[in-house]
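Novice: Below you'll find a set of structures to go through.
Derivation of every value follows stated rules applied to the coordinates shown; laboratory data play no part. Since the structure is predicted, the reported quantities are computational estimates derived from the model, not experimental observations. Cβ atoms are built from the backbone, for glycine too; each structure is taken alone.
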Structure 1
Amino acid sequence: MTKKILITALAFGLAVTVFLIIYNSIINDGITIITVVSTIIGGLIGSLLFAWIMQYSAKKLFKKIVIETNANEHILKEGGANHFKGKEGVGGKLVLTNTRLIFKSHKLNIQIHEENFDLDRVNAIKTTKTFNFLHNGLTLELKDNNHHRFIVDDPTDWVGRILRQKQLIN
């Protein structure tokens, strides 16, 4: 299990565990050491299991997403991503080629789609925070003033690679 998944699991588990301790103390008319200890153990086990299942499912879905490139294109970077369409964070794969950025959703979304962004149409790209504290956002601004938001692993690397490739084609 990767460090990122472990941290996510522990953060999720901590929040759920605190909620369950409060809930159990209300239900049982008070808090006991047995309630606290059993809830902490259950929270840790449950959060690690949840994180493992989510990681396994995401990898399985990611492998099923096939993005076709043109004959003159080669893939520079790819990774799992969420593309915001309104309120929905549509899960899928983001691919950077030598000429464009491509997002393709997996089949378990409501808004299934594929979008292509030619690098010469990109006006600006920057990293952003999700929920004002998670450094996993990527905002793409196109020359027609359309904005696209993504959640990716290592958004700083994505920005650097996109900007380098943009310089090479200009």
Structure 2
Amino acid sequence: MNKHPNDFYKFCPKCGGALKKMQHDRLERLVCGTCNFIFYQNPKAAVCAIIENDRGEVLLVKRAEEPHKGMLDIPGGFVNFGEEPRTALIREMAEELHVAFTPQQCTGTYHCWYEAQGLKESIANIYYTGTIIGELRPDDDITDAQWFPLTSLPDDIADDHIRRALEDYKKEENL
């Protein structure tokens, strides 16, 4: 069973004192009983690429790993500490698909819960449209990359934020 970070962390990262669950800013937070450090559990940032070909199809990838192994996902990944989101997406596309990605426009941000390593993480997914150059060659965390018509998306999409982002994109494109 995946835990919320507030149920997992026990010690202060600043002084090593015991963390206690307390109300702070109308939310339950972890607060150190020794130094009063507030251990905020803010969302992590991830970046996602909406890539449309000249036939009106979008690129989806099949996940090779959990969570959602075997399901379709949007290409992208996590933003590293101190990294610009656009730079992160360019890096992720080179690592995952071995293509050069050119971001064109940020189209929105969508929340999801991502369960991995025994934790339930809050994720802010930042979506960009863009183009790619090169032949798609999925790396080991992806088993396949396929194009799907925007007007007829498959059912086995890994997370609701992907479907919501693509539906909003379709509305913007008047499809």
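Novice: Which of 1, 2 yields 14 for relative contact order in percent (Cα under 8 Å, 6 or more apart), as computed?
Specialist: So the calculation was done on 1.
Novice: Hey, another quick one. Quick check on the output: 2.4 is distance in nm of label points 7 Å out along Cα→Cβ at positions 66 and 98, derived from one of 1, 2. Which one produced it?
Specialist: Values: 1: 2.4; 2: 2.9.
This value belongs to structure 1.
Novice: Something else about it: Among 1, 2, considering only FRET efficiency 1/(1 + (r/R0)^6) of positions 74 and 154 (r between Cβ atoms, R0 = 25 Å, to 0.05), which has the greatest calculated value?
Specialist: Ranking 1, 2 on FRET efficiency 1/(1 + (r/R0)^6) of positions 74 and 154 (r between Cβ atoms, R0 = 25 Å, to 0.05), first place is 2.
Novice: Suppose helix-only ellipticity at 222 nm (-39500 (n - 2.57) for each DSSP H run of 4 or more, over all residues; to 500) works out to -5500; of 1, 2, which structure was it derived from?
Specialist: 2
Novice: Hey, another quick one. Of the structures labelled 1, 2, one was used to calculate FRET efficiency 1/(1 + (r/R0)^6) of positions 10 and 50 (r between Cβ atoms, R0 = 41 Å, to 0.05), giving 1.00. Name it.
Specialist: So the calculation was done on 1.
Novice: Here's something else I'd like to know. One of 1, 2 was used to compute semi-axes √(5λ) of the Cα gyration tensor in Å, and the result was 35, 16, 16. Which label is that?
Specialist: This figure was derived from 2.
Novice: Just checking, which of 1, 2 has the largest value of FRET efficiency 1/(1 + (r/R0)^6) of positions 26 and 114 (r between Cβ atoms, R0 = 35 Å, to 0.05)?
Specialist: 2
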